[in-house]
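Structures follow.
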Structure P
């Protein structure tokens with residue numbers, strides 16, 4: 001497992017690609033145009049299987065719905081976002097099995113937005129990373 005970060009200083013936006021290590025990747029908060037993330041997945045010879053959004057907000061246009069549709073990934077977003085686009089809703093405490101002994105657990109962290117979630121990446125049940133918006 002390896003985590004790659006992508007920072008857009010101009011937008012104040014970060015996204016992450018998690019290389020699961022089994023030929024699949026997950027992307028956290030992909031930007032509207034996830035060109036760099038898709039290029040890295042291709043370079044790693046891995047399939048994008050999941051996209052995770054931490055929140056919905058007018059200051060940011062997510063790339064998850066379009067990316068998930070284009071590559072056949074599962075788009076995961078907070079249930080409290082009440083999105084109309086196709087997605088798998090996730091609530092506080094829910095976990096998604098990513099394979100290779102990795103899982104992603106949602107933590108409701110209301111503050112930046114009412115629907116905000118942080119995500120804890122666990123390897124063999126042990127936390128190894130936290131993904132959150134730091135506004």
Structure Q
């Protein structure tokens with residue numbers, strides 16, 4: 001018992017490091033909706049995931065992820081250009097990922113079951129050396 005009292009800081013350090021291991025796992029289960037670029041590519045290839053860029057048309061024209069479809073953020077609530085199959089994985093992207101995170105809530109309200117934002121957006125996509133297209 002004296003060991004624990006004299007070395008309380010070791011006990012605290014062990015508790016904090018243990019908590020840090022569980023936080024990512026808990027946030028994933030609590031409905032976190034961000035996926036990495038590699039997870040996005042796997043969802044596209046294995047489960048026919050649909051990559052949707054929620055950027056404005058001018059941003060999309062300047063450069064977008066290869067194979068993505070442009071549906072501007074402002075039109076998501078009323079757009080008929082979304083997949084009819086609401087169980088397909090939807091992967092939302094914008095230049096930084098911030099708008100895409102907000103778009104997840106909109107599409108979830110519309111009944112889409114598997115909506116995720118690509119963490120880091122187009123910047124992370126470029127950093128991962130994934131294909132970028134420019135509209136003519």
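Quick look at the numbers
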| item | result |
| --- | --- |
| FRET efficiency 1/(1 + (r/R0)^6) of positions 95 and 111 (r between Cβ atoms, R0 = 25 Å, to 0.05) - structure with the largest value, from P, Q | P |
| Computed -14000 for helix-only ellipticity at 222 nm (-39500 (n - 2.57) for each DSSP H run of 4 or more, over all residues; to 500) - originating structure among P, Q | Q |
| At a computed -0.69, -0.77, -0.98, -1.06 (log10 I(q)/I(0) by the Debye sum over Cα atoms at q = 0.16, 0.18, 0.26, 0.33 Å⁻¹, for residues 15-62 alone), which of P, Q | Q |
| Origin of the value 16, where relative contact order in percent (Cα under 8 Å, 6 or more apart) was derived from one of P, Q | P |
| Label whose coordinates, when mean projected area of the Cα convex hull in nm² is calculated, return 11.1 (choices P, Q) | Q |
| Label whose coordinates, when FRET efficiency 1/(1 + (r/R0)^6) of positions 39 and 119 (r between Cβ atoms, R0 = 25 Å, to 0.05) is calculated, return 0.60 (choices P, Q) | P |
| Source structure (of P, Q) for distance in nm of label points 7 Å out along Cα→Cβ at positions 7 and 47, computed value 3.3 | P |
| Top of P, Q by distance in nm of label points 7 Å out along Cα→Cβ at positions 71 and 103, largest first | P |
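None of the figures in this text is laboratory data; all of them are computed from the coordinates on show. Since the model is a prediction, treat every value here as computed from it, not as a measurement. Cβ atoms are built from the backbone, for glycine too; each structure is taken alone.
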